[in-house]
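Take a look at the structures listed below.
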Structure P
Amino acid sequence: MRTIIGLPCTTCSGIVATMHRKQINLYSTYLKHRFGGRTHKISVDAGFGCPNRSNGRDIDGCIFCDSSGSAAVGIARHVGIAEQLEQAKELMQRKYRAKWFVAYFQPYSNTFAPIEQLRSCYNQALAVSNVVGLAVGTRPDCVADPVLDLLAEYHQRTYFWLELGLQSCHDRTLNYLHRGHDYACFLDAYRRAKERGLRVCVHLILGLPGESREDILETAAEMARLEIDGIKLHLLHVLRGTPLGDSYLAGEVTTLEMEEYVTMVVDVLERLSPDTLIQRLTGDGPRELLLAPAWSLNKWEVLNAIDAEFERRETQQGHYYGGTITRTCDF
């Protein structure tokens with residue numbers, strides 16, 4: 001089996017793999033080619049909240065989300081946006097010779113604030129030297145038209161991605177997760193974002209309770225139908241101190257074995273458009289909070305197993321894709 005070169009990625013507290021053969025359309029490889037040098041995403045905590053934890057809702061966020069709001073491990077909270085970026089830049093430049101950076105507003109919902117506050121935060125990030133773009137992570141129910149109009153301004157101004165957390169296309173799953181929105185809400189948000197020309201990266205979780213392989217493939221088919229620009233695949237991991245964690249400790253929830261997850265990842269990628277940029281293949285939670293699965297901490301092993309499964313099948317991303325590939329590499 002060929003080796004995989006791992007690049008630290010503060011976006012997902014994990015490793016972005018650069019595979020020597022083009023089985024997967026990896027975002028990390030694309031960024032390096034687009035900007036002419038090693039380019040890293042840096043997670044930024046701007047102190048935003050989440051509509052799923054406020055607005056009078058009778059739930060306290062999604063059942064899998066801990067109090068950090070899915071922040072990256074090691075993110076420099078409680079300091080300004082520019083300082084967070086400068087600290088991360090120094091590390092990335094010193095250890096990995098990174099040249100360019102994309103500021104990724106990650107924890108909680110990074111469009112959940114007044115327009116002028118959003119504008120101020122995004123501008124602070126772009127004012128930092130060698131920051132060549134922005135990525136804004138949020139929820140489908142947190143992108144009203146004025147917000148999307150603002151994001152469209154940044155799309156014209158810089159290299160920009162909107163990241164939407166979906167997790168599944170099945171409403172019964174979204175209800176179980178206490179997402180606070182349905183799939184129709186996502187489709188509406190996605191349509192309005194694409195009408196403005198935005199690049200959209202969709203987040204999915206594999207291994208959700210109650211979902212079969214067929215359910216997961218239905219979600220993959222939907223993503224293929226929409227011809228999404230980018231995707232992040234997340235392993236369902238269970239964190240202490242969350243409702244999901246309580247269910248796991250009570251024996252009500254189980255997690256995937258590594259072999260099952262690897263199979264699902266390859267199944268999904270085979271059905272996506274070859275044009276879709278793969279921004280994440282696996283991940284985990286903070287070591288001190290992680291209840292399961294323990295194998296998720298071994299990212300090298302997981303990534304190599306994904307690569308080996310493609311080799312075993314003699315397939316690649318898009319192998320079962322039925323659409324027409326029409327895009328040029330202008331992401």
Structure Q
Amino acid sequence: MSDTAPIRPDERFDEDRVAAYLRTHIGDLVGSGLIEFLQFPGGAANLTYLARTDTVELVLRRAPLGSVAEGGHDMEREYGVLSRLWEAYPPAPRAYHYCDDPEVMGKPFFVMERREGLVVRLTWPPEIGDDEAARRSVTENVVDGLAALHQIDPATIGLGDLGRPDGFVPRQVDGWLSRWEAARTRDVADMDRAADLLSTMVPDSQGTVLLHNDYKLDNTMVDESGALVAVFDWDMATRGDPLVDLGTLLAYWVDPDAPAYGVLAGYGVPLAPVMSKREVADRYAEATGIDVRRLPYYEGLALFRVAVIIEQIYSRYASGQTADDRFARFEPAAPILARAAVIALDSF
């Protein structure tokens with residue numbers, strides 16, 4: 001099955017204008033012929049499109065419709081990372097061009113190479129099916145891909161000035177608390193409790209690495225054997241505490257026995273039966289030498305962050321900024337994720 005579809009009516013753009021822009025600025029890639037546009041419909045935030053000619057397929061990425069949270073959906077940051085990272089980290093697609101003119105496509109966007117493979121979302125793709133060895137390969141390679149990212153020296157690829165690693169986690173906590181206040185559509189007691197715990201129990205950082213900052217299964221692409229083909233969605237990439245990325249991966253590591261399963265079951269395949277969270281932490285620790293004993297705090301932070309992100313998406317739907325009916329089901333997510341965050345933080 002194709003991973004593209006016709007563009008949703010409310011997410012269309014002036015195709016002739018964008019095509020003309022591409023021919024002018026990256027004509028060596030797209031040529032002078034017809035450019036067809038389709039949409040990658042699987043994501044829930046940034047909008048991603050396919051630009052296809054007779055000779056090449058490229059990916060266009062732009063921020064979502066309506067207003068966006070400060071610091072999120074940063075296409076300039078994503079372009080800046082991907083225009084360099086591919087040299088040292090093979091799963092990173094190469095970015096070719098950034099357009100800062102919002103008049104061309106509605107918001108700034110960038111152009112990157114297309115990768116071919118499988119994105120695992122709600123079910124295991126037919127190419128993997130019930131093959132336990134392939135499923136295990138997927139999970140191991142996703143963990144190894146994170147460990148490999150964290151062992152890259154950002155300075156060697158021109159990313160030594162990315163972000164502000166000093167005080168990174170406290171700023172993350174403050175930032176996500178502020179985003180919650182801006183996005184909340186109702187009061188959630190467990191979000192208040194989690195916010196208090198996050199603010200008062202910040203661990204000391206073990207060091208600074210290049211962070212993806214939203215590393216999870218459906219932001220990766222694999223092949224039929226489970227090998228890692230690509231890692232996507234780098235718009236929040238920065239430098240900071242490595243356990244932030246590992247905590248995020250574990251927060252999304254769908255576990256039927258976990259308190260957040262009621263939400264996460266709708267957004268990904270169960271991974272814990274294939275590889276337990278303990279195995280994930282141990283495999284990462286062995287590859288990197290990083291102490292993972294403080295992971296519950298970082299998983300709690302990640303669960304809080306996921307709750308905020310889903311609430312931000314739901315608030316855009318509730319306010320009429322997007323008509324995508326997929327987002328109506330996000331309404332009960334924040335309370336469930338907040339409870340899971342509190343449980344994780346209470347175990348720290």
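FYI, it's all coordinate maths here, none of it is from the lab. Since this is a predicted model, take the numbers as computed values, not measurements. Cβ atoms are built from the backbone, for glycine too; each structure is taken alone.
From which structure (P, Q) was Rg/Rh (Cα atoms, Kirkwood Rh), for residues 242-297 alone calculated, if the value obtained is 0.98? The partial results should precede the final answer.
Working: P: 1.06; Q: 0.98.
Of the options listed, only Q reproduces it.
Compute distance in nm of label points 7 Å out along Cα→Cβ at positions 42 and 306 for each of P, Q and report the one that scores greatest.
For this comparison of distance in nm of label points 7 Å out along Cα→Cβ at positions 42 and 306, the top structure is P.
State the single structure among P, Q that was used to calculate distance in nm of label points 7 Å out along Cα→Cβ at positions 266 and 322, giving 1.4.
Derived from the structure labelled Q.
Of the structures labelled P, Q, one was used to calculate semi-axes √(5λ) of the Cα gyration tensor in Å, giving 26, 24, 21. Name it.
So the calculation was done on P.
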